[in-house]
Structure P
Amino acid sequence: MTAWENYLDANQDRYLKELLEFLSIPSVSSLKEHKEDVQRAAEWVAARLQSAGIENARVLPTGGHPVVYGDWMHAPARPTVLIYGHFDTQPVDPLEHWSRPPFEPAVKNDRVYARGASDDKGNMLAPILAVEALLSGEGRLPVNLKCFFEGQEEIGSPQLPDFISANRQLLACDLIYSADGGQWDEDQPALMIGLRGLCNLQIDVRAARSDTHSGTFGGTIMNPIHALVRLIHTMHTPEGRIAVEGFYDAVRSLTETEQARIAAIPYDEADYKSDLGVDELFGEPGYSTYERAWTRPTLEVNGIWGGFQGEGVKTVLPSTAHAKVSCRLVPDQKPGRIVELLRTHIEKHTPPGVKVTMVPNPSVADPFLIPYDHPGNLAAVNVHRKIFGKEPYYARMGGSIPVCGIFLKELGAYTVNFAFGLNDENIHGPDEFFRLKSFSRAQLAYGMLLKQLEKVKLDGSY
């Protein structure tokens, strides 16, 4: 092994202790009572960057939860690589479903259990350790490096667009690697080349000024719940295609190569249904399950409520009804345009006798797609071949990582997903864990990746 690889191997016990310390900080970004914990996690990350040999490490305010920045810029005529990750976590509810306190990390069966273990503290710590090993073993890095870790990813990164726009020069880079993500499984690598975008809104329906007696007034005025259900029903065809006029106008069709790469990924429909506990699949006709999940847009009702919800009977005719709706978007859809199309659709299809208002959520994400042959992908493929001994799948993700679109818009740089979490690690759920094998593998992979990136030229060739 090389000197830096020996350094990694010799320090695994220390690195595990540091991970446990990091995981013990309850940096839940969505809960006000943990605001100081998110700040404490940021300070921990900044100190760890500094001890690794990364320069200019500091916590930067955003107007919300902070970000952490650091750099090492001593490789003239080499590209500048930015590594991204996040140190905030999801809430822990339901607490009673955890086997032990979620911020008292424990190691069991070669896994570390804690909230944030896989998403994203274990993954984002790994590149820092790889950089330390390279600097200790070789005295330098093969490329210029910037680190950018945020404390608000789990709440949609609301302050990041303005922050990145205002700090373009500080964050300027040639390519970006995200330590937030994962692989296909323990023995199969994947490159996640696409992410769907996102917009959210709430629909509020009102009829009478207050709840009324369903016997006295039932049948004389519109029930807002009925009106809301009728309105939502107009948004899809019975087969599952979205019926909002203009919704598909900007959707990019798949090429034959894209279809072939998706089709090459193993798929077992029986297992897929069994894992979900459903008898049948449903969705837009004419597309495979993975194509629908990764490359087609959606319009989903995430919550609906109104009227009496308690035990027993209350014969009330409610005055209001509400629904939360989200849309997953694909290239080249724009969140703002989709919101306006929905507004027009709602105005056109509002049943008589009610007033409907639509309130968009300001947190949005642009869809993201990186070319297969981007030099950042090519470098990652070479590392995957060496680590796993096989070719990666070229997959996409049905979810959203808002910062990828922000980086592309503001910095003009694509983001390569390069992380090692796995789907069964209960991210966002009770008993979240991260495999110690993945933790050490991620460190080695990031060291190998930075060595590979030395071959990338400033003109973008590889």
Structure Q
Amino acid sequence: MQDTAAAPAPAQKELFGHPRGLSFLFATEMWERFSYYGMRALLVLYLVKYVLLPGHSEHVIGLATLKGGMEAVFGPLGAQPFASLIYGFYTSLVYLTPIFGGILADRVLGQRRTVLIGAALMAIGHFMMAFEPLLLFALLTLILGNGAFKPNISTQVGELYGPGDPRRDRAFSIFYVGINIGAFFSPLVCGTLGTELGWHYGFAAAGVGMLIGLLIYVRGLRELPPDELQRARAAHREHEPLTAADWRAIGMLLVLFIPNTLFWAAYEQQGNTIALWADAHTDRSVSFLPGQVSIPVTWFQAFNPFMIFAFTPALVALWGWQARRGGEPSSVTKMAFGCFGVALANLLMAYAAAHTGEAGKASWLWLSGYFAIVTVGELYLSPVGLSLVSKTAPARVLSMMMGVWFAGSFLGNFLAGYLGSFWSSMEKPAFFVMIASVAAFAGCLIALTELPLWKTRRRSF
């Protein structure tokens, strides 16, 4: 296999200092996340308030068989626990299937074709959700489509930049904003349509969003570099074995997979125990407004995506300023900072809990501080981790390794649920210290890998 570090950077038209292809990938991902989070916002409500009610559940193909199988494992299930299990399996599998989508792209189809197939499947799946009997087939179609789409759209961001290009980390941070724009607006649009006009309108809106993303991607194909599979076949090296350096790079990414999983286990408390804290232990009244308005519990979940919009430009500018002076931290160092940021945020909550007591309520400003620090931590780890995979993994297995990286969220979500199960039985300060310890341990593990990883491949990490 040729050393990709020796390959020249592709000549591309630029927009705002980055290849034009980045804007198309940004917009494609934004609309895909709009469709995903819009449908996800409706799923449990749709199940509990409509599909699983008598007179409706009998019409869903395969639902009785699925419920029987789940009850054999979990015992008798009412509508709400059954809906939560369906939701849990769906949201976890969308982070597992990217492994197989990556293999398909690396070995058979290439990233472009696999993204096109994935986007088309997801659009079809969202529209299938509008037909009650096809619910389970729609979810399966969405899972498969996401598996094909997710790892391959991310790898193409990295392929826009040559080896050692310092703009790569910043490009993934910009790309990450697209994810969160879609995540922020989709519940407002799809959720409102689904609950006010009818469930099927909300699902159809998600399908329309995915179609828009597909059209944007097709329009931007000319701005994207050729797939690695295409380049390998042209050079007659698609069957060459991986080198020892390639295997060391894969090994180091697998080592980083462990702290990446721990990071998401701590981070994903936002939708779990942090929501419970906001509900039962937070004074949500805003006294400086007339009439003393109370912040709805669910609105706290919008703090994080909003802060990503607000913080990313400043962070990208900071990294650019550091790069011009030769002091930008390495990708691995940034990721360690990200873990320590989540640890610090939980220590802040531990302090708030210790000074509030079990019976009292803390000001909502503590949660605002928590989300601000967590958001900075996320921006230092999540998009930077994608960037690291794109420049570290051997080109021939890049999409597969990106899928493996996403599987960290799959396991992290399960571990987050397990850690959250201690919420009721632990003192709240101790609980937050436990979560902080998990994140800090992940940061230490990442920091320890930096020197070996630097030696693994001759690139700028």
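I have -10500 for helix-only ellipticity at 222 nm (-39500 (n - 2.57) for each DSSP H run of 4 or more, over all residues; to 500), calculated from one of the structures P, Q. Which structure is it?
Numbers: P: -10500; Q: -23500.
Checking each candidate, the match is P.
Given a value of 0.97 for Rg/Rh (Cα atoms, Kirkwood Rh), point me to the structure among P, Q it was derived from.
Working: P: 1.01; Q: 0.97.
The read-out comes from structure Q.
Given structures P, Q, which gives the highest value for FRET efficiency 1/(1 + (r/R0)^6) of positions 119 and 311 (r between Cβ atoms, R0 = 41 Å, to 0.05)? Numbers along the way, then the final one.
Values: P: 0.65; Q: 0.90.
Between P, Q, the highest calculated value is found for Q.
Every read-out reported here was derived from the displayed coordinates using simple, explicitly stated rules and does not represent laboratory data. Remember, predicted model here, so these are calculated numbers, not experimental data. Cβ atoms are built from the backbone, for glycine too; each structure is taken alone.
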